[in-house]
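Following are the structures in question.
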Structure 1
Amino acid sequence: MRRAAKIDANQPEIVDALIRMSCSVQSLAAVGKGVPDLLIGISGRNYLVEVKDGNKAPSDRKLRPAQKDWHQGWSGQVTVIETVEQAVEWVNGVRNEQG
């Protein structure tokens, strides 16, 4: 039997910030198997985001083996975000790229 999905401590505040910026947010944590934590919708496009806790030591923020394998095997994009500030900067950058 699979354990309940574990999320990083900062994920709820990052999700709240994304929602406040009018992003759609769907947790993918229950999928497991290295799949990123969040599916984010911004202006009609979808993005995958892996959340890591920026307050942890760098060694504790590394991708787990299943995550590393998934990221390396995925042909699309995936972004790693560690802080609310990074999330805000990333969304603004995505919107600027979209025009």
Structure 2
Amino acid sequence: MDIYYVIKEPLVTEKVTQQKGEANRYCFKVDQAATKIDIRRAVESLFSVKVSSVRTVTLRSKPKFNMRSRSMAKAHIWKKAIVTLKKGSKIELFEGV
């Protein structure tokens, strides 16, 4: 899989920001077909860092109720990757903001 299609966007939440400082972990929204090895290669080549471990989880959003058709819409399924970097490595995404 091409490394530019693996990582879709970084996730920035309060929990992720706290883990970034304490445990050197970063979260990304990734392609559903991406494996842990694909994610590791993409992060290492795009950000020039060394990855210690990769954890993935497939999530489902809440189904939405459509008032016009009086039916429930399908829940969107997406995949999140939690990447732990080795000591001394860091990704400068939003450091200057």
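Consider the structures 1, 2: one of them gives 4.7 for distance in nm of label points 7 Å out along Cα→Cβ at positions 54 and 70 as calculated from the coordinates. Say which.
2
For which of 1, 2 does Cα Rg over 2.2 N^0.38 Å, calculated from the coordinates, equal 1.05?
Going label by label, the one that fits is 1.
Out of 1, 2, which structure matches 2.8 when distance in nm of label points 7 Å out along Cα→Cβ at positions 6 and 22 is calculated?
Derived from 2, not from the others.
Where does the value -7000 come from, among 1, 2, when helix-only ellipticity at 222 nm (-39500 (n - 2.57) for each DSSP H run of 4 or more, over all residues; to 500) is the thing being computed?
Structure 2 accounts for this read-out.
Here, each number is a calculation from the coordinates, and none is a lab measurement. Quantities reported herein were computed from a predicted structural model and do not represent experimental measurements. Cβ atoms are built from the backbone, for glycine too; each structure is taken alone.
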